[in-house]
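*Asks:* I've put the structures underneath this note.
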Structure I
Amino acid sequence: MTKSLKELGVLPELKTFDIFHPCSLEQIEQLCKNSTVCVTKHRESLFEFGNPAHYFCVVLSGAYKLSRPSAGGENSIVHFSAPGDVIAAFIMTQPQPTYPLNVISMGPSRALKIPRENYLETWHQMPDLIFRVQSLLSARMNALQNQKALTKAPLPSKVASFLVHLIEHQRSKNSSEQVQIPIPLTRKEIADSVGATVESVIRIMSEWSKKGLIQTNDQHITILNTKEIIRIKDSSL
């Protein structure tokens with residue numbers, strides 16, 4: 001038997017997200033009826049490229065890496081989705097939708113998997129809600145455009161821009177100089193995101209570690225001097 005959102009204990013959690021903030025708890029429960037909470041381990045797949053898309057999702061906690069297979073066989077990173085993000089909603093109106101991306105968990109994460117029928121029956125009929133989902137997608141596209149605009153920038157500026165983008169949400173809530181990147185990242189993932197070699201990224205981040213700008217522990221990165229990293233990001237402008 002499918003559990004209700006109240007039984008799953010996620011209604012108050014959903015209410016904190018921007019897309020649901022104007023909605024009542026009753027509206028959120030209707031929008032997300034028959035949904036399930038999917039708990040994923042680090043590197044576990046949530047959606048796979050090309051598979052039939054019977055669900056879309058809202059990220060509850062942790063983060064997910066969105067990537068698309070390239071012609072060369074490598075996965076090209078498109079975005080890192082954080083709590084409150086919506087994934088795969090707009091393909092739900094297609095006749096026989098398939099997932100256009102691979103969605104992989106970055107660290108232990110949770111997502112609410114919402115049936116496609118919900119989007120067609122309720123979400124699609126609420127212009128204000130769709131506008132908020134579009135705003136999320138627009139912010140994602142702006143981040144991609146900003147990254148492309150840095151194509152000819154020095155590599156330190158590209159890496160700094162990438163890191164700053166990942167901490168924007170935390171930085172708005174916390175003025176502390178020290179901010180931890182909320183997801184575990186390999187040097188290869190950073191290199192793929194900025195279009196550089198792994199060796200080059202390792203060299204830059206090693207220099208920053210020696211200067212006390214960042215600290216790395218396993219795959220977690222803490223920015224120790226946010227102002228200086230932002231200065232490096234802006235140095236190519």
Structure II
Amino acid sequence: MKIGILLTGHAPDDMIERAGDYDRMFRELLSGHGFDFETWTVLDGQFPPGPEAADGWLITGSRHGVYDELPWIAPLEQLIRDIHARRLPLIGICFGHQIIARALGGRVEKFSGGWAVGRTEYDLGGRKVALNAWHQDQVTEPPEGARVVGSNDFCRFAALAYGDHVWTLQPHPEFDNAFIRGLIENRGRGVVPDAVLDEAAARLNEATDAAELADDMARFFLRHAGTDKTDTTERKARA
């Protein structure tokens with residue numbers, strides 16, 4: 001199964017050597033499931049020829065806002081609508097979560113409650129999971145027909161599902177604790193309040209459930225490829 005990665009942002013230059021760019025993080029997160037990957041760097045205007053260029057799609061995070069007036073935002077929103085119309089499997093993470101919501105009629109804004117940084121706990125369909133977060137923007141109004149499948153007190157719409165073919169998540173399963181440390185040191189100071197960064201830094205030794213979420217993502221894609229042998233009841237619980 002070929003997964004098309006739509007790259008909407010880059011990791012900080014001085015962190016890429018260790019961690020790679022965002023598309024590499026997802027390739028490593030989803031390794032071992034037999035996927036092939038191709039990246040299109042949409043923030044540089046590089047787009048696939050159409051939705052059928054891959055069997056499934058994944059939209060990465062970005063330092064940009066979905067409401068920024070950038071030349072690649074509108075074409076990306078149209079591609080999202082085309083993928084959705086063809087019911088191809090699509091996952092969005094952080095910026096990807098937000099741009100899918102906006103493309104399909106939702107609202108995204110800077111959250112008045114501030115930033116979520118580092119290890120954060122969420123309720124995903126009755127499961128308590130911990131993932132790393134790095135965002136101030138949030139989906140504040142989901143599109144019509146979207147189902148809320150994950151939330152916490154800080155982020156009401158932390159995970160959304162559209163039919164059985166689109167699944168989006170606000171936090172970052174691809175960010176390990178070392179990467180969060182680098183973001184705190186390289187992007188956080190002067191942008192995110194020091195108290196939020198210090199609290200996140202104090203949690204850097206605590207484990208997350210990124211591996212579990214990686215399995216969820218792989219199951220989501222493989223279900224559409226018809227190769228997932230996981231029990232149906234379990235798959236519905238995880239979707």
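A short reminder: the numbers here are calculations on the coordinates, not readings from a lab. Nothing here was measured: the structure is a model prediction, and the numbers come from that model. Cβ atoms are built from the backbone, for glycine too; each structure is taken alone.
*Asks:* For percent of Cα pairs over 26 Å apart, which structure out of I, II has the highest calculated value? Mind dumping the intermediate values first?
*Replies:* Working: I: 41; II: 32.
Result for percent of Cα pairs over 26 Å apart over I, II: largest is I.
*Asks:* So if we calculate distance in nm of label points 7 Å out along Cα→Cβ at positions 15 and 63 for every structure here (I, II), which label has the highest result?
*Replies:* Details: I: 2.9; II: 1.0.
The structure with the largest value is I.
*Asks:* Also, quick follow-up: For mean count of other Cβ atoms within 10 Å over residues 183-190, the calculated result is 15.5, so let me know which of I, II that is. Spell out each step's value before the answer.
*Replies:* Working: I: 18.5; II: 15.5.
Considering all the candidates, the number was obtained from II.
*Asks:* Using the calculated result -12000 for helix-only ellipticity at 222 nm (-39500 (n - 2.57) for each DSSP H run of 4 or more, over all residues; to 500), pick out the matching structure from I, II.
*Replies:* Numbers: I: -12000; II: -9000.
The read-out comes from structure I.
*Asks:* Check the numbers for Kirkwood radius over Cα pairs in Å, for residues 119-222 alone across I, II and tell me which is largest.
*Replies:* Details: I: 15.7; II: 14.7.
Once Kirkwood radius over Cα pairs in Å, for residues 119-222 alone is worked out for each structure, I has the highest.
*Asks:* I, II: which one has FRET efficiency 1/(1 + (r/R0)^6) of positions 39 and 151 (r between Cβ atoms, R0 = 35 Å, to 0.05), as calculated, at 0.70? Don't jump to the answer; show the numbers that get you there.
*Replies:* Numbers: I: 0.40; II: 0.70.
The structure behind it is II.
*Asks:* Could you figure out which one of I, II the value 20.8 for mean count of other Cβ atoms within 10 Å over residues 79-86 was computed from? Walk me through the intermediate numbers first.
*Replies:* Details: I: 20.8; II: 18.0.
Working through the options, I get structure I.
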